[in-house]
1. Taking helix-only ellipticity at 222 nm (-39500 (n - 2.57) for each DSSP H run of 4 or more, over all residues; to 500) from the coordinates of each of P, Q, which one would give -7500?
2. Ranked by distance in nm of label points 7 Å out along Cα→Cβ at positions 37 and 149, which of P, Q sits at the highest value?
3. Identify the structure, out of P, Q, from whose coordinates mean projected area of the Cα convex hull in nm² was calculated to give 9.4.
4. For mean count of other Cβ atoms within 10 Å over residues 29-36, which structure out of P, Q has the highest calculated value?
5. 0.65 is what came out when FRET efficiency 1/(1 + (r/R0)^6) of positions 77 and 157 (r between Cβ atoms, R0 = 25 Å, to 0.05) was calculated for one structure; which of P, Q is it?
6. Figure out for me which of the structures P, Q the number 2.1 belongs to, where distance in nm of label points 7 Å out along Cα→Cβ at positions 45 and 165 was derived from the coordinates.
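Please treat every number below as a calculation from the coordinates, not as lab data. The model shown is predicted, which means the values in this text are computed figures rather than measured ones. Cβ atoms are built from the backbone, for glycine too; each structure is taken alone.
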Structure P
Amino acid sequence: MMINFAGKKMKFSEYQKLFTQIISNPTNEAPYNDHSYFEYTKLNNSRLNRWLKKGELSEEIKIIISEMKTPQKWILISEPWCGDAAHSVPFIFMISELSEHISLEIQLRDSYSEIDSYLTKGGKSIPKLIIRNEKNEDLAVWGPRPEKCIVLFEEIREKQLTFEEQKIILQNWYNEDKGIMIQEEIGELLKSI
């Protein structure tokens, strides 16, 4: 039986458990009872774990994080079925682990998250990272993709490629980038705070 994560604010370890529960229970509730969402989740679990093992953080982001002096709350809105999240969430988690001043909370987009306050062009695009101070005030927002990936996505949409073709192109971009752009963009956000 699955643990109900709806509306729950999760730690990263609970987010990982959710993948395991979905994958080990093919008769899940929506959307995971849809074969394609189930398969996306299996694939994304592999991607997430691969980045956790092989992803490397830059010296620059390590320095930026080491210079943090005040607590920050990072809220990360995601879903296991999201391909972009599978490439970004592991790096956000690894960055957050560099400092005791960062507390990371994950919210599921489709289960009472704060996504409606952080729409992208009117859509609920994820992942979305919200960085807040001790007073729970927003300091910065990042997402749903690194800027260069957003530009690429717009270009391939204009070409009217199939969904499958789009996925392959984006997957190749993330593999070649190796998490560099997300680290640079989060680093720039943190320096501007």
Structure Q
Amino acid sequence: MKVGVLALQGDVREHSRALDGAGATAVPIKTRVDLSSVDALVLPGGESTTIGKLLERFGLLQPVVERARSGMPLFGTCAGMILMAKEITGPELAPLRLKLMDISVKRNAYGRQVDSFEADLDVESLDAPLTAAFIRAPVVERVGACVEVLARWEDRPVLVRQGNLLAASFHPEITGDHRLHELFVSSVEG
């Protein structure tokens, strides 16, 4: 199975390694042709405004939306979650987004880079806590009725799923714990 990693900006190598370790073939995605060749797509962490602009510039914004709406699984981490959110709250808007998931998020709500931290999360479907790295992470302020909360940190949703969409406000690709990528790959296979 081929899982794409949006390769315009962000943690592309880290996600590719995690996907390879989870049994998928990771493919960097930079064009529509690349996108058409994969079964699923990871939207990595990075800077959401920059990634949104690059999605538009490379002609990928609408094709990703169309593929996701037709059932292609998406997994967004940190900036990827922001890109997937239907609504952004607070002063820092991200105008070029996919707007696929019925969540509201606030960008950089856990603080600046210096405020980064790791936390162990209890994740539904995992038998032991998952180590998550929060780096300038978004906070989920609202989840729609169709959105399932899979993990919380300090009573806030940090891992959510809506049908074929999975989004995390943290960076699972950099901690060495690839069980979330395995969970995503198994959902694509299923």
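1. Numbers: P: -15500; Q: -7500.
This figure was derived from Q.
2. On the way: P: 2.1; Q: 4.1.
Biggest value here belongs to Q.
3. Numbers: P: 11.0; Q: 9.4.
Computed on structure Q.
4. Numbers: P: 12.2; Q: 15.8.
Sorting by mean count of other Cβ atoms within 10 Å over residues 29-36 in descending order puts Q first.
5. Values: P: 0.65; Q: 0.95.
Comparing all candidates, it corresponds to P.
6. Numbers: P: 3.2; Q: 2.1.
Label of the source structure: Q.
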